[in-house]
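The structures come next, written out as structure tokens.
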Structure P
Amino acid sequence: MAESLAKRAPKFALVLSSPLPRARETAQLIAGRLDAVEAGLLPEMGGVIGDRIFGEMRTLADWADVLREREDARKFASDQLATWARIALRVGEKDRVLAISHGGIIELPAITLALRLRTPLDGPSFGYCEGVAITYTKGTPTTIAVIRV
């Protein structure tokens, strides 16, 4: 999937991944390089999803339920959004960043941001090489869109 995506991927000013080997490999396959490993893309989730198993989180609505039910999930999402904003500040406003992370770490902040921007996100949980594209203007997120392969 990553190699197929690489054929149509735009040029990226910055390519980051979480510390996990599969994230680093995915970034390299899509962008042809990896500029840095960003520990903030693999934060400790603690008990955020409680007794749920990731496989049970089949839809973005399942993740939204977690956000509604759990204060620690809302805090996690806000903290992750701050990491995303810090990354966005490392490049120019028209530049693109590829940041590879993992399930839950993407869904929770994406849903939180979509709610703030009044942009509906629905459908299945993100799969491999899926996620969101966010536009930042003067350090503030202004749009969010789902990326599906």
Structure Q
Amino acid sequence: MKTDPLQTRMLNIVLTLGALEFFGPALRDSDVSHLQNPLWPPHAKLHMMWFIAYLFFSGMAQIYLIWFRKPADPALVLGWQLCNLLAFWSAVILAPLYGGAVVDGVYHAQILGINENIVAFTLLALVWLIALFLFFRSRGARSDA
């Protein structure tokens, strides 16, 4: 079974775009909006740091699986990124049940009147769908060879 190097490269690039989101909380949520928020209890901050570190190391593991592991494992990365997307959208949908909110009015920006997180995760879902398409397309090319 022969793989097309261009298709593999395109899939790796799109998966990398999805993996970059895992580094976002380390950059965005380690300030006073979350981790260093003086109003948060210390135990909540511990959980936030745990979450930030988990996402950071998950991003590192995905980059390894995409670019350095031989053979690469795009299916694992796709599944990992799907879990992240499902977790975010679950948090949004369930927010009324636990007193959460997507919009805080202080720390998050609006893009065309829509919360930046909703915009970002909608784009990430689109990136994931493109990666899924490329993954199945590359599998079809291998079985045809």
Structure R
Amino acid sequence: MREEFWKHYALSELNTKEWEALCDGCGQCCLVRHVSEHEVSVFNIACELLDIKHSRCSDYHNRLEKVPHCHPLTAETVAQYSWLPESCTYRRMFRGEDLPNWHPLLTGNREQMRAQGITVSPSAVHVQHVPRHARSLHLIKTKTLE
């Protein structure tokens, strides 16, 4: 990877390794959400492939085939996903913002972000443990879309 690549290159200029390194591993994009034209509701319910303890996809390379509602995040699609959390590094870079001070690229590990409660671990529950009729009990927030 190029040194401090996030400071010198646009999302579209990153190679695959750099792109993947930008992911802070919070797991928030793997939470169940309901997106309508005007708002997004986020639930503390994890995708069936999310390893909640490590906030990582358990089958990242096959996720798009296994989970039909999984969205492939690319430099071209970041703008479309207004439901990404405000802390998302891809979203921040798209808006011209710096990495957050807790980002693993800056700290060398995920401990600071875990200490600040950025990851979904340990509070999220897997989707198979929550009946559809009980999802409202796991609502984290509703956000009006721009």
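Read-outs: derived from the displayed coordinates by stated rules, not from any lab. Here the structure is a predicted model, which means the values were calculated and not measured.
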Work out the source of 28, 13, 8 here, i.e. which of P, Q, R gives that when semi-axes √(5λ) of the Cα gyration tensor in Å, for residues 52-99 alone is computed. P
Thinking of P, Q, R, which structure, once helix-only ellipticity at 222 nm (-39500 (n - 2.57) for each DSSP H run of 4 or more, over all residues; to 500) is computed, gives back -23000? Q
